[in-house]
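Engineer: Alright, structures below, take your time with them.
Values in this text are rule-based calculations from the coordinates and carry no lab data. Nothing here was measured: the structure is a model prediction, and the numbers come from that model. Cβ atoms are built from the backbone, for glycine too; each structure is taken alone.
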Structure 1
Amino acid sequence: MTYTLRINGDSLEKEAADFVETNLPNYEILWKAYIGNDGTNTMAKMVGISDGLQEKRKLFSQHHYTILESLYFMHLLAEDERNSNGVSSFNEYRMTVNNLIAFFAYTGRLRDNMGKCFVLLQDSAKQKDSEDKLNEFYYQRHVVVHGAKIPFRIDELNLFQIPQIRRDKSSYLGFDQSEDWNKMSHEDLIFLSDAMSNLVTELCPKVNALIGEMYDRVKGIITSNQLSLVPPDQNTKESHGTIGFSGFSGTNTSSSGSVCG
């Protein structure tokens, strides 16, 4: 018996199982070989692992999990915007802007945690490569989160529009921090829902490929150290699908997806 997100994952992983299967299959491939879940939102036991490697494995699982959460939450924010009835009140405007900031902040979180995964796998070349491949998304996050507010328009149907965001400092395409709001014409704007959805669609194969490269490294670690996960049918506790709020119960676990770790 092998681990699956649908059966053995925590609440986030179970909820995201369809998304992972369609867009991020390498996440589950790596997870079921090297992380797992013993039913208490703690990593499955691994036979033959040293204390030092176990500590790196624990930290790796946390960064790996954060990659999924970041990309999946970006997907959900894009879905929320697509299903929105528009902006017709200040509160709706406030929530839209908050979602916009959160969406782009997740791109930075995703890139940083990707690099940290490769660091823990002792592959500094792949760390740099992964960050380089995600830099254009990271730059967009820099423009939106750290620059002046980006210009916007609410059209006659109350739908929120923003300009294309510049992806590179040397490019002249799209809005950047140095741009004047008033230079943006209606032709420069796209619907926020399209901007979010397009970015997620573009990110998914890149992130999946990078996790595939992580898995190649993980396979080597498993083979060279003769490691194996204790299978799920040998765990003593049944998974209840909680997200692992271990800190609130006074326990301290090493979770594959625990909020409190």
Structure 2
Amino acid sequence: MPVLVMDEAVLTTGRAVGRVSFSVQHTGINSVTHFWNLQVAVGTPTYALGLGDDVCPGTTSARANLGFGALSAAAGHVQVHGYSGAAPCTPGTLQVLAGAMLEVWVEDGSPGCAGGDIAFGSYYGANGYTTQYDWTTSYTPLPGVTAAVATQGASEEMRVLGVVEGSPGLDPNMVCGSEVSTIDMQTQLDGMTMEFLRDVVPASQGMGHRVLCTSGDVNELRTVGPGMHTASLLVATDFVVTGYNVTTGGCCGDGEVALVRLR
């Protein structure tokens, strides 16, 4: 069952993006690879979709997830819910460590201001919950995962946040500690690369799962001139297992990008 990991009140109202950054540790109680899944529910959520990946025994994974919604007097909290599991399941094997951080960016909630500072794109939101996207060995945009905001000033700062779950139908990495096969994610603003991420898929004996997320550092930030600015998310993999592609969507997690105009 999901548990409440974090619950924070936000004392302002408007459309908002939330990001939780955290470390998940496998206590090593058994030799089974376990999975986690966390979701970020912002006020009245528009998107509060759980993402998760696998964690090998005795290891710690630093990850993040995004959520998008509207904060109001009646719905003024941001909550993080999570659960874990495995086959066979051993409750309590995965722990979210102290030091988890919740960041929230809130847009002016005044009438007529919606969309002026925050935009959010989701693969599920654009393509529904049954269509899967197959990754390739070259970078391709995740369909529908774009976010656009207009600026007027001569020099304004924008932040691009991205997260995606990539899931091979058959994990080529089967032994913990010997993983070599990787997946990649790239965020772009106006067609120019912002942040590049690569990580191995954690070992499992069947399907695999890995979450890639931007790190919150200077690679998320760019100063832009006036005009419409569009953020997008690109993905790639270094392996293809015929009939068991790396996928996003359907059974296997979302891809999301948020664009925040900083003031």
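Engineer: Among 1, 2, considering only relative contact order in percent (Cα under 8 Å, 6 or more apart), which has the greatest calculated value?
Structural biologist: Looking at the calculated values, the largest one is 1.
Engineer: Further question: Comparing distance in nm of label points 7 Å out along Cα→Cβ at positions 20 and 196 across 1, 2, which structure shows the greatest value?
Structural biologist: Largest one: structure 2.
Engineer: Thinking only about distance in nm of label points 7 Å out along Cα→Cβ at positions 76 and 220, which of 1, 2 has the largest value?
Structural biologist: When distance in nm of label points 7 Å out along Cα→Cβ at positions 76 and 220 is computed for each of 1, 2, structure 1 gives the biggest number.
Engineer: Also, I was wondering about something else. Can you rank 1, 2 by distance in nm of label points 7 Å out along Cα→Cβ at positions 60 and 140 and just name the one with the largest value?
Structural biologist: 2
Engineer: For which of the structures 1, 2 does the calculation of Rg and Dmax of the Cα atoms in Å return 18.2, 57?
Structural biologist: Corresponding structure: 2.
Engineer: State the single structure among 1, 2 that was used to calculate helix-only ellipticity at 222 nm (-39500 (n - 2.57) for each DSSP H run of 4 or more, over all residues; to 500), giving -19000.
Structural biologist: 1
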